[in-house]
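Enquirer: Once you scroll down, you'll see the structures, which are given as structure tokens.
Laboratory data are not the source of any read-out in this text; all were calculated from the coordinates shown. Every value quoted in this text rests on a predicted model; they were computed, and no experiment measured them. Cβ atoms are built from the backbone, for glycine too; each structure is taken alone.
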Structure P
Amino acid sequence: KLSGPEVSVLAFCDGKNAVLMPTAQDHKRLLDYDRGPNTGGMGAFSPSALVSPQLLADIDRTIIRPTLA
């Protein structure tokens, strides 16, 4: 089981190249202040403050690029 904050990193790809989009973080809880049951997604904001430029570069280097290789 994973725990902790979650962010989304998406990219436009043509099979060889990738262009990363801004990161996003969604709101899953029904109520304010992270209360209530999880939903299918109540909204999102972008960019996520949880992802530094260095972390995004690491994600690109270790996940996105190898996936296209």
Structure Q
Amino acid sequence: MSTSKEKYNRMARFYDLHSKLAEKIWFTKWRKKFFSILKGNILEVGIGTGNNIDYYNTNAKVVGVDFSEKMLE
């Protein structure tokens, strides 16, 4: 049986492509509203492929971690 980490490592290269439609329809508007108001030092746990990065306030200092090293590549 595969672990969650192994599954995410396998799907990492397809993750953004697979979620592109949902991103466009639902998440972009929500991310713009939510992440733009965050300031200061931010730790994003489970950052995945970094889809939120572009939406953070320019004054925010963001560090992201993910247990799937392939998601971070």
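Enquirer: For the read-out Cα Rg over 2.2 N^0.38 Å, a value of 1.19 was computed from one structure; give its label from P, Q. List each step's numbers first, then the result.
Expert: Values: P: 1.30; Q: 1.19.
Traced to structure Q.
Enquirer: Here is a further query. Thinking of P, Q, which structure, once helix-only ellipticity at 222 nm (-39500 (n - 2.57) for each DSSP H run of 4 or more, over all residues; to 500) is computed, gives back -3500? Please report the intermediate quantities before stating the final value.
Expert: Numbers: P: -3500; Q: -10500.
Of the options listed, only P reproduces it.
Enquirer: Which structure, out of P, Q, was mean count of other Cβ atoms within 10 Å over residues 30-37 calculated from, if the result is 9.0?
Expert: Details: P: 9.0; Q: 12.9.
The correct label is P.
Enquirer: Let me ask something else. Kindly point out which one of P, Q the value 27 was derived from, the read-out being relative contact order in percent (Cα under 8 Å, 6 or more apart). Walk me through the numbers before you get to the answer.
Expert: Details: P: 27; Q: 38.
The read-out comes from structure P.
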